[in-house]
1. Quick check on the output: -31000 is helix-only ellipticity at 222 nm (-39500 (n - 2.57) for each DSSP H run of 4 or more, over all residues; to 500), derived from one of P, Q. Which one produced it?
2. Of the structures labelled P, Q, which one yields 3.0 when mean projected area of the Cα convex hull in nm² is computed from its coordinates?
Structure P
Amino acid sequence: MRSISHVEIFNKYFQIWNDYFMWLIFIEKFCLTIVQQMFA
């Protein structure tokens with residue numbers, strides 16, 4: 001059984017955070033678009 005390096009763990013969590021922030025930005029833009037449509 002080989003040991004898992006810190007780099008592998010970091011890359012794994014970095015990928016999860018990356019996806020999370022992409023979703024946050026997407027939802028934020030989506031909501032802003034809806035709000036702008038409502039008050040246009």
Structure Q
Amino acid sequence: MQRMRTIASNMVFSLKCKEAGLENGVALPKKEQGIFTNFIRE
């Protein structure tokens with residue numbers, strides 16, 4: 001249960017940081033387009 005509380009606390013902190021950043025004009029990072037790779041050689 002301690003792990004769940006720690007994860008929840010970290011999530012709350014992240015959400016508060018995101019909210020504070022948006023209020024102060026910090027933009028969200030741009031989403032990158034996915035690149036498909038194939039590591040299997042024939």
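Just so you know, all these numbers are worked out from the coordinates, no wet-lab data involved. A quick note: this is a predicted structure, and the numbers were derived from the prediction, not measured.
1. This figure was derived from P.
2. Working through the options, I get structure P.
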